[in-house]
Structure 1
Amino acid sequence: MKQREVIIFGAGREGERFMCQHFQDVQISCFWDNRKTGEVLGYPIENPQEGKDCFIIVASRYYLEIREQLTQMGYCEFNDFIPSQIFGKKMALVYGNCHMSVIKVYLEGHKKFASEYGFYPFPMIQIWKDTKEDFKDVFKHCDLLLHQSVRKDNVYGEQFSSENVLCCLQKTCEVIAVPNLYGMPKYLFPQLEITKWRSKGLFRPFFMDKNILTWLKEGKSIDEIKKLILEGGVYQKATITELWETSIKKAEMREKEWDIKILDYILLNQREQKLFCDINHITSRTAFEISNRILNYMGYGNALVLERTFMDDKESIIYADVAEALGLEFDKKYIRKWAFDNAVYPYEMDEEEYIEQMVQYIRFYLSRGLLE
């Protein structure tokens, strides 16, 4: 890099931040940007050019799109360009579903870890499957892989299994298998089922409440629905305890494949703390614990101290019958929280509002003939 012209691709906030942090480490000639012109921090902004003998540091949230653009222009990743996150650091990569994105952010908040490792902006597995991108060369450059031990029979296909990814790694890469709790907490949310609806509103129902759908078809009022959910009369205790025992047995089998164990934490804390948002998402508290265990496993002495609210907008309601059967003791009044512009919990949704919103969504989709 010292013998080549150095360019920062991205004249926005990320590019400015990178330059302010590394102005003593790197001398650049200009910024590249697909939209902006003029100058930033005293450096000219130019359009991307083909055929230059240069080294490009991509400082943009749209790295994967820019990666494709630069590749088509003839530049080679890692030889001619890199994401700014790994500049001067060993390259780490998280592989799995959205749980891993939260764990990644937690680890980036640990000063010592972040001084040694930078995360390659690898897409979540559910996004990768739609890109049709070949990331084999990326895996070859990886120094640390944190993966969810994705099995061959995963829903996305065998090519997305951890086994397939591990074959591409360099021998010196450190590999850590972390908990994959996707689908485990069905015992807490037996009412939820996957739906094809999508919403960008404040209330985003990631899953449909199949009981509310049935009750609305039967003509029950919203007050009757609230009473069933909040006071009980839907599930037998034996049904819930059987789901709980089945989930624990599955977790025990899965945990044999993990370097980072978590079942002991779930068994100890599931009554006093809400550890899952819905049947597929962990809470911020659980991600916080997994992240700390990764740091301890890697030998970092100082654990994380700041818990964030990354996943709390995904929380689903826990029925009164479920709470009673499992002896849950944590406060369930506010089940969804959002934080905008660095504010702390500027909006909280209680159980009654959650039910009202879910009823509204189901009624709308029923009126359009989109639900059976």
Structure 2
Amino acid sequence: MIKAINGWRAVFALMIVLFHVGATGLEEMTWAGVTFFLMASGFLLSMKHPMDELDRESYLAFVKRHAFKLFPLHWLSLLMWIVAMALLGFLVVKPVALTLNVALLHSWSLSHSVYFSYNKFSWFLSTLLFCYLCYPLLARWFMPLPLRVKLYFIGLLAVIAIIILSGTDDYGRTALYVFPPMRLIDFIIGMTLGDICKSLSGTRVLGRSPNGTDAELLSVALLSLGVMLFRTCDWLLPWSDAILWWLPVGFLLVTCLLYDKREGFIGKVLSSRPLQWLGDISFELFILQGIAALVFNYLVAPALGHLGLGHPSPFDTAGSTDVFSADPYSMICWFILPIDIVLAWAVNRLFTRPLKKQFFAF
């Protein structure tokens, strides 16, 4: 794993969690983060698994290996969610939705009540599974094509996506946001960028490039430009979920590889031990954020209330807290994030890593 990319995984995972649990101003970076995770998956796979030969055995071996990264964590988080909701008395069993969830097929539904059912954040694993299933085929039949042909193909997919999204309402855009074939475009772009960078390995471009700080600042500037464009150009709304972020995220990934082991200031921060640690548990951070919110809502918040925190002041008809109290719900994201980090670390340490060590030599 390129350290800067792993550091960005941590940054985007934290932004996604903070946005989902109530922090404001992070909506655009959440969209960029999901695009980053999908593009980075294709980007890294294209360099690690070229798949020059594809037969039944190699395809099944690849799929089993990468499906194993998703299913155990998904099943554990699904079980935790079901148990928690049952204990709270809120569990509603939906046979079709549950079956699709267990099989990691729920992101294929265009129904909000299915793809966001149970642990709603697991839609990402369902979509990523489809990308993993497609990768060996794409690596064998798409990647050997001339670069110009690949770019034409990606351009055609982009035009189709733009046309489809331009005539879709908010509900439809959300359904397409999680729909695997639509998000496969992100994955393919990442694969293509990785293949381009791989072909440049050892050339002047990668061998004699200057210090990375300027390129890293440009990466951040492109992300900031995407945020600014979205906030000032209402007509970009239909394409803000993914298409708006292809260029800045792609440039960011190439920069991370270009200056690997020769990072600038931002790269050194991203390579720091805390961000590397968070990057290693970023999957768990993303998947367990809903469970962390349940822990806060039904265990932590009541305990804070029992300690005299967060009760409205009897002297204020507006319901604000007095100066000796702290309202946990006014800063809910900063309560939930530490819970999510602890849960993610525990699951990674006690569940994910032992399974990987036992069954695969990762």
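Each reported figure results from applying straightforward, stated rules to the coordinates on display, with no laboratory input. Since we're looking at a predicted model, the values are computed, not measured. Cβ atoms are built from the backbone, for glycine too; each structure is taken alone.
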With distance in nm of label points 7 Å out along Cα→Cβ at positions 40 and 128 coming out at 2.9, pick the structure among 1, 2 it was computed from. 1
Computing FRET efficiency 1/(1 + (r/R0)^6) of positions 24 and 288 (r between Cβ atoms, R0 = 41 Å, to 0.05) for each of 1, 2, the value 0.95 comes from structure 2
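When you work out distance in nm of label points 7 Å out along Cα→Cβ at positions 56 and 224 for each of the structures 1, 2, which one comes out largest? Don't jump to the answer; show the numbers that get you there.
Working: 1: 6.3; 2: 5.6.
If we compare distance in nm of label points 7 Å out along Cα→Cβ at positions 56 and 224 over 1, 2, the biggest value is for 1.
If helix-only ellipticity at 222 nm (-39500 (n - 2.57) for each DSSP H run of 4 or more, over all residues; to 500) comes out at -21500 when worked out from the coordinates, which of 1, 2 was used?
Values: 1: -10500; 2: -21500.
Matching structure: 2.
Can you rank 1, 2 by relative contact order in percent (Cα under 8 Å, 6 or more apart) and just name the one with the largest value? Write out the running numbers ahead of the final one.
Working: 1: 13; 2: 29.
Sorting by relative contact order in percent (Cα under 8 Å, 6 or more apart) in descending order puts 2 first.
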